[in-house]
Structures are given as structure tokens and as C-alpha cells.
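We did not get these values from a lab; they are worked out from the coordinates using the rules stated. This is a predicted model, so every value here is computed, not measured. Cβ atoms are built from the backbone, for glycine too; each structure is taken alone.
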Structure 1
Amino acid sequence: MLKEFDRKAQKIDEMTPEDRDRYADFLRAASIMVVVLGHWLVAYFTVEEGELQLEQLLAVVPETQWLTWLFQVMPIFFFVGGMANAIGWESARKRGEKYVNWLRKRARRLLWPVVPLILFWIPMFMILDWLGTPTNLLALASQVIFIPIWFLAAYMCVVMIAPAAYWLHERLGIGALALFVGLAVAVDLAHRSGVPYVGWSNYLWVWGAVHQAGFFWHDGRLPKKAIVGFLMAVTGYGLLVALTHLFGYPLSMVGTGAETGGTNNTPPSMALLLLACAQIGLVVVLRKPISRWLQRPRVWAPVVLLGSQLMTVYVWHMTAMMAVAAAAFPTGIWPDPEGVTAAWWLSRIPWFFILTAAMTILVLAFGRWERPREGRATTLRGWPAKIKAIAGVALTSVGLGMLVLGGLYDTEGPLNLPIVGLAMLFAGLVGLGVVGSSLFGRWAKSDPAPMADGEG
């Protein structure tokens, strides 16, 4: 078996282009897997009066909130996404491809794996409701399974402005990054001062700033010396300590469900910018040794294989957790915890193994949706095409946001579904050509390689 793996690993290694940045692929895969493990780790399930309850470890044991400085690695994904989108947009410009068609391709690549999640859970919730499943369990499951989708809502907005942001980068360089950072800080201060609504724009400015930093990786201006990366990490973490201990920012880099004075991620605060600075510094420090390590076929092959199913893993990992929890805790198969004890921590080992097995089944079932077929270009031209695409992004992001906040089970909606959110999401997906393309254009297979043409 080992010889067969080595043979396949060698073949994957030989098929990899010489100019491919293996480190970028590794960071993309590693960041998503850290998020998956983080979500599984902080879930604290209990059964009260026969009903499954979910709390966050971060709220149950506040001393664990510092772990989010390690497990909140979405800054790395946005950073690598900036590099990947710069490659993709440059390639599109060389081919003479228009902005709208480039955006539609990126939307199909990113959003297509969400389609089976929606199509699976809409009838499933209706069936479970008809069978008499407790309302609280349906409501809990419908919210938990969509927690990861917030990222796609934010990332699509960043992708939408990526060509314009890259245009600024080509002309202003560090000035463009400073512009995004300045806007993010100003908005954060206004939000903390009580100005209503303005803080939500930081999903664009904070994550846009991190994405902007990725352009420096692409053009070769990202620092290469480990000492520079070390100083960036020390500065970022040092200022983050000051921000959280002297200026009242929450210690946790994600929401805990027990905050009274706001969070660092809803909406994003400048704390995430400092975390991004520290993490980018670590990326610089580790770049050379990990890049050398990735030259080994046995190491590189798993990265490629994981990358080929990465969005499926990300989209379905909370479904795997809820399925296991709903089957194991109320039935007594998994004992109800008696607090966060040493035994609870030891139980995380079999917990991870069981969830990985459940997730593997889901990936085998839905992995075929990882990459869409490519529809033909939009028939609209000029500003109507741009307005339609931008409206598609807006509708999709708002629709996804409504599902993240409210879940897919709504007792006040027709058929107990959030019709407004689903309608906005569906309209956005149609507008971006993610769904419905088979009705309007021919299909052709897309390149199955991970991050092909700069895809993130």
C-alpha cells in the first residue's frame, strides 16, 4: 500500500508545474483545516431536560479564549486569496477577459459547493419537522450547519472589488494597503463610539486590507527574511495584547455567545488586523522551511488531494458535527459531560476521530460538487452586465448572512423556511450564473487542479 501511495505521490509531484507556489496551497488547506478543528473543539454539548444544548467552550471556560489567537486563521485565507486573485485577474487581463465574466467564474467556483448543502437541508428539515423532531433541535441544527458560510458572504464582497483593489495596488502600492487599514480603523472607532450600522462595512475594509496584503506576495514585495517576519509577528501580537488588555477589546477573536460589549468579528474590529499582521509575519518566518518540506512527494500529494475537496470539507464539517451530536448525546451513547474536566479534554480525541469519519462520508457523497462546470459568458454588455453581477454578489451575501444569523428553520415562515433569505440567495446565485446556467448556455468541464489560474 505504501509503495502504491508513493507511486501516486510521485505522479502528482511530476504533474505539478514548476512555477506553482506550493506554500500557498499548503496555507490555504491548513487554514481551513484549523478552522474545522477549532469549530469541533469549542463545541460544548449538553442535554438538559431531554433537549440537546450547545454552548461554546470559550464561554464555559473564558480562560480558553486565548486559543482563538491560534485557531482564528481566516486572516491567512484572505491573505492567500489576495495572492491568488491577483494571479487570476492578471491572467484574465492577458486573455482579454472582461471583469464580469471573471467575477462570475470566481462566484461559481466559490459558491457552487453551497448549493448541495441548501438542496439537502431544505427537504430534510421539512421531513424532520413532519416526523415530530423537537423544534429546539431543528432550530439549533439549522443555525450551526450554516456557521461557516459567513466566510463566503464576506469573501465574495472582497472578490468583487479585487480588480479595483489590484488597480490601486499597482499605482499606490503600500499606500493602497494603508488606505484600507485607515478606513478599517476609522470605521471600528466610529462603531465603538456608538455610530449605528457603519461597523458592518468593516467586513469589506478589514478583510479587504488583509486581502490587499496578499498582492505583495504576488508581486514579490512580501518580505523574505525570517527576521522581518519575526518582527511583524511580535509587533502584531504585542499590539494585540495592548488592545485587548488596555483598551477594552474582547480577548476572543471570535464570538463566544456570552459577550456584553461586542465582539471582534461581528463586525470585524482592528484586533483582527493586528492578528493578521502577526500571522502574516509567521507565514514569512515559516516560508522557506515549509516550502522545502513541500518538495517531498509524500508531503505534497496529501496537500493536493485535500485541496481538491477543501470547500466541500469546509461547507459540510458542521453538518457532520450536528449529525453525530444529535445521534450520540440525547440517546446517551455519548455521556453528558460533567463540566470541562480532564476527562472532557481526553474525550476530544475520539470526538475528532468520529467527526472525521462522518465528514469523510459527506465528502464522498457531495465531493462531486466541489468544482462546477463552466457556463458560457453573460450575454449582457457594459454597465448592465456589471450592475447585474454586483447585484448578484450583494443579494448572495445578504442571503447567506440571513441564513447564518437565523438558520434555515423559521417557525414563522411558510413551510417553516426563511423564504426571504432563500429568495435573495437564489436570485443572487442566478444573477452570478452559479445556478441556472444550464438553462442559458452550454457547459464545459473546468480545470480540476486546485487553485488553478489563481483560484483561492
Structure 2
Amino acid sequence: MLDINVVRQSPDKVKDSERRRGRDPAIVEQVLGYDEDWRKLLKDVEALKHQRNVVSEEINKAKKAKEEKTAAAKIKEMRSVAEQIRLQEEKVAALLDQRNSLLRKLGNILHPSVPSGKDESENKEIKKRGKILKFSFPIKDHIELGLDLDLIDLETAAKNSGARFYYLKNEAVLLSQALQRFAIDRLRKKRYTLIQTPYMLNRAALEGGVNLADFEDMIYKIEGEDLYLIATSEHPLVALKKDQLLEAKSLPLKLCGVSACFRKELGSHGRDTKGIFRVHQFHKVEQIVYCLPEQSEKFFKEMQKNAEELFTELGIPFRVVQICTGDIGNKQAIQYDIEAWFPGQKEKKGAYREVTSCSNCTDYQAVALNTKVLRQDGTRQYLHILNNTALTDTRPIVAIMENFQTKDGSVKIPKALWPYMSGIKEIKRKK
């Protein structure tokens, strides 16, 4: 969430950002109203506590002087003051909860470059990379290829688990592992620290990285426990330094997260219901960077470049789009997506679809998680946290199957993945 000091000091800047997001900026004044009431009541509590300390000293003096009646009267006064403190502290806590509840609804302050737009249809194309092949034969989509080559079993998965689940088989399993190892190896060369995260988080840790109210349609709750299945390793990785003060010399902290991801996808009824494009579980290699505020634009570019290099090396055509004001999430100040080319989409006419999202969340998550940096001059401030997908497994598998299919129905493996495929360079029909 936003730092309350930013809202206090730059309310017009926050209001302008909310307007750009298409929202009513009146909520900023509501936050400030609760904040003012909270601070005023907090001063009253401090005054009462001072009064309690004074009365406590007076009781001690009366007892030493053996003035029992005076001591008894002061004790009665002390109890009254203590009760007032208790009642006022309850009000202080309630006001703080109300203020912070509204504060969480405010989005991050948008970067000036974020384009205006009502929804994803108005995201801005930045560039295109790779050549889209023109096939000389009728192509198949990934479902047809997956079934023909004995790579997926959707029917059994639907019976055993439900819609949007799948069994990967044979070379598809190797392909899943190969994509992850490929991404891991490339990021390790760039000195990203490898971390396999927990697959579950408690509410306190999860809410630091994501607004649960916005993710109810995505995140699985473990019944009867304070645990949630993670939708991405971003969430346990941003919680890694919760309530910690990091030294400036320890930054940047560059992490390569490896995990399974679990998503309910309730908000995507009717979209991509078949195959393995939009599923309830998949694997992902994630990039996370903790850095000083003045470094975050630099690392945003670095992380985006890392992801682009992976898809370029795989030979999958893609484009980069900047997410507009009507599509960007609450925590992001700026976001770029890579959209790979999928020939089997739109009735085999082909389409670009999202495969990575690179986000500079500035200090939005750090505020919620209370993660700060201690600078050399002794000052403390919230650091910046960024995230970006390196590679998932399912969507790149779909892209590989559809882009590298051959006339005889086989699928060629991108050369970059050969070292991870046990000598397999082409997936052919089983005999």
C-alpha cells in the first residue's frame, strides 16, 4: 500500500494518479480525514499516559509520607485514567484500521509513461521480435498436437480433478523441466540467487504482496487453516524480508524463485477453457529484485531484458506491450508484458497472448511488509521491490508446439533446450 507520509505530503499527486486510473479521488480526502482523527486521538492517549505517570509519582509520594487518604484518592484517579486510556486505545486502533483499509484501496502512483486506456485492448505495443512463420500446410493447435503425440491427457484429468487440469506425459514432462532449467541457468549466470519457495503462505505474509480482496477469484484457501496456496512465487519472495531492516550495502538483492503456482481462475469463465493454456496449476521461474529507490528503473529494464532474451533464444516470436491505466493493477507503478505468438489461437488465425509480466511496484509492497533499508547516513526508508516472470512451463510449451510443428505432425525442440531434453530434438508420433 502507499506510504501514508506520501498521501499527507503529496495528496494532489495521489489524486491525479487515481484520476488516471479512472477512479474517484475523493477517497484520498477520506484517508486523510481518518488519519487526522487518528493522530489527534493518539495525542490524547499520550496526554492520558503522561497524566497516569504523574499520578503514579503522586501515589508514591503520598505513601512515603503515609498520607493514606491522599494515596487512596490518587489510586482511584489512576484507575479512572487507566480505563480512559483503554477505551481511547480501542478507538485509536479502530481508526487506524479504517484508515489503512481505505489506504489499501489507493493504487500505486503511476509512472508518467503509463498510457491512458480503458482496458487491455488499449495497451500500447512497444516492439515486436521474431519472425511469424507462414505454414504451407493446415496447422494444428496445441490440443490436437498434444493428443496426437501423446503429450497430454485432458479427459482423465477432468474426471479426476476437474476442468483446467491436465496430465503432462512423455516429452512434455521433459519440456516442462527443460524450460525451468533453461531459465534457472540463464538467471544464475546473471547472479540471481536461486530459491525454491514454500507453496503456502499465511494471511499476514500474503497480504503484504497482494490485496486479497482483489485476488479472491484467484487464490485457493486451505480450509480450517491460516494458509493459502501461492499463485506465484512472487508472494513468498516479497515476504522473505518482512519486518526487516536491510543495509544499503546488501542491495540489490536479486532472486530467482522456483515454484508451482495455483490459481482458481474464477474470473476467466469462458476463456481458454480447453487445453493447457489457462490452467489451475503450473510451474514458474520468477525474477524478484529488492533495491534502493533510485535503482528501480534500472532493474525494471534489466528484468524485462532478461525475459526478452529467453524468448529470443527459444525462437518464439513475441511482442512487448506497456499496460495502460485501465488494465494495470493496484500495486504496479509501471508494467510491461511479453505476449508470445500462438498460431493455434483464434481458430488457427493466430494471436499474441501474455506470457510474462514485468512490474515495478516501487515501495508499495515494502510499505505493507514493513521492509526498509538503512542508508549509510543513518536514514531509514522503504526500499523498492520489482517482479517479473522469467518463464512458466505450460504457455511456452503451447507456443513451442504450435510454432515448431511440422507438416508430418511432429514438433521440433528449440535448440536452446536440447541440453535439457535427454538427447531429444524432435517429438514424433509414438510407434
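A few remarks follow.
- Origin of the derived value 43 (percent of Cα pairs over 20 Å apart, for residues 28-99 alone; candidates 1, 2): 2
- Structure responsible for 4.5, with distance in nm of label points 7 Å out along Cα→Cβ at positions 228 and 388 calculated and labels 1, 2 on offer: 1
- Ranking 1, 2 by distance in nm of label points 7 Å out along Cα→Cβ at positions 356 and 396, the structure that comes out highest: 1
- For -13000 (helix-only ellipticity at 222 nm (-39500 (n - 2.57) for each DSSP H run of 4 or more, over all residues; to 500), calculated) the corresponding structure among 1, 2: 2
- Structures 1, 2, by relative contact order in percent (Cα under 8 Å, 6 or more apart): label with the highest value: 1
- A value of 14.5 for mean count of other Cβ atoms within 10 Å over residues 20-27, calculated from one of 1, 2, originates in structure 2.
- Structure with the greatest value (metric distance in nm of label points 7 Å out along Cα→Cβ at positions 332 and 412, set 1, 2): 1
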